[in-house]
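Next up, some structures in structure tokens.
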Structure 1
Amino acid sequence: MFMDYTSIIIDDYSTLSTAKRWLLSAFGGIVMCKLSYEFTGLVTPFIFKGFNKLEKAQKLEWMNRGFSTFHALFVAIASLYFLLFSDLFDENAHEELIIYRRSTLSETILGMSSGYFLSDLAMIIWTYPTLGGLEYVLHHGLSMFSILQSVLSGDAEYYIFMVLFTESTTPFVNLRWYFDVAGMKSSKLYLCNGIAMFLGWLVARIILFGFFFYHMYNHIDQVRQVHMITYYGLHMVPPVLAIMNLLWFFKIAKGMVRTLRKKTHTS
């Protein structure tokens, strides 16, 4: 009975227009953020006893980073599935051009992710500059625009998922902040997380972006067939994000070297 009812809901959902599916999935993403935000606030006091003593702004950022981490894990796993394990973007599995490939599931994931970026961007603007400066507004704005354009036009989902996989580094960034606020900067966990963040950033945000541009260059004949806005978006948004990733990478590298030197000096 339950399975039959679920199947009916899925069938009805798949028959909706792309715009309606995006609205529903984006709303689902917003609900996901709200639930993980509240869950973080409920669970944290049992894990970190000093949470209730934090300032209001720190509590706000702590819970904000909670749903940021949840979204990052969610979208990184989904991206990994579509890029490596699903045959959706396997060039040998379908005759359709890779630039046009999509599915109801992939559109839903992108819709939920845009719901996250919308929620986080709203919080950043509302509490500005508590949760981040202009670079975060730019990053989230570009990400949301790219996802929305891809979903509504049906173009370039492969490249969107490639960029979304870079969110896999976000949990390490958030852990670094958590350890700092919790007074654990001198711990081994802080050091190990910093090294993992450096390596993860190198792979997911530097090397992967290099592959992104390499793949797009080798499929430029397909890229030229997409919607005009998508075409210019592919040539403008990823380079801006790549530059931001490089700037942040140099900051991470400098911080890691500084921390390692302190550890070596202390030893």
Structure 2
Amino acid sequence: MKTRRSDRLIDMTRYLLERPHTLISLTYFADRYESAKSSISEDLSIIKRTFKFRGIGILETIPGAAGGARFIPSISEEEVRKFISDMTHEMSEQDRLLPGGYVYLSDLLGRPDVLRKVGRVIARQYIDKKVDAVMTVATKGVPIAQSVSSYLNVPFVIVRRDSKITEGSTVSVNYVSGSSERIEKMELSKRSLKRGSHVLVVDDFMKGGGTVNGMKSMIEEFESELVGITVFAEGAFEGHRMVDEYTSLLRVDKVNTLDKTIHVSAGNYLEKVYSKD
């Protein structure tokens, strides 16, 4: 059935948003709405302009018989700065401090609105990089990896510290915990990651960098390439951190267990991403 332009624009926008990094042909849209390709091209121009103006992302239009449109999610610098500022305030609340000086993050990383923003912000950094998979370690990094992978439209894989029968045969590596300096083990199913993949590592919190360094070793075991490392928050660490190249959205600068105060500031994300633009 032929569709009115207003209805067509709404449905096309929804269709593109649900399929990031996927080329959709003009022929498909023309058949879907029983409309001429010239009309579809005009619709895509409207969507492209709106996406750019609102900071939603980039709509690539590819000419030719095999052409079409591809939506690449992004986020404006203004929106990123506001999100990071909001998170620094929320993470600085006194009731977040747990015994032992740990910072409680589970409520933030359980909120859909926060996870959507985290996914968009991290995916923005790798907008022009080839990523085949997103890797994290169980369990708190899982929602972050899932959100990032949805915006990059690639699978996410979960490294575990103990093997599961349902995982089948696994590859295991030993690594040194950055904070306790103990030898730990992590495992990944052989079916989870293809050899030669380009892998993005994400996690919720990094202190000494031992766990992230372990995931780097795991990627090497699969003869794959590390694209980058991004964490939601990093903690202040005295001594040699096991990872040098990484990006953090937030930084926990100081924790005072006596008066139960936490000082949180922006991580190096803004400097790493927008200083290049």
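None of the figures in this text is laboratory data; all of them are computed from the coordinates on show. Predicted, not measured: the structure shown is a model, and the values here were computed from it. Cβ atoms are built from the backbone, for glycine too; each structure is taken alone.
To which of 1, 2 does the computed value 2.2 (distance in nm of label points 7 Å out along Cα→Cβ at positions 190 and 214) belong?
Derived from 2, not from the others.
Name the one structure among 1, 2 that distance in nm of label points 7 Å out along Cα→Cβ at positions 30 and 102 of 5.9 was derived from.
Of the structures listed, the value fits 2.
Which one of 1, 2 has semi-axes √(5λ) of the Cα gyration tensor in Å, as calculated from the coordinates, equal to 34, 24, 17?
Attributed to the structure labelled 1.
Could you tell me which structure in 1, 2 was used to calculate relative contact order in percent (Cα under 8 Å, 6 or more apart) as 21?
This figure was derived from 1.
If FRET efficiency 1/(1 + (r/R0)^6) of positions 126 and 158 (r between Cβ atoms, R0 = 41 Å, to 0.05) is computed to be 1.00, which of 1, 2 is the source?
2
State the single structure among 1, 2 that was used to calculate distance in nm of label points 7 Å out along Cα→Cβ at positions 134 and 222, giving 3.7.
1
Thinking of 1, 2, which structure, once helix-only ellipticity at 222 nm (-39500 (n - 2.57) for each DSSP H run of 4 or more, over all residues; to 500) is computed, gives back -11000?
Label of the originating structure: 2.
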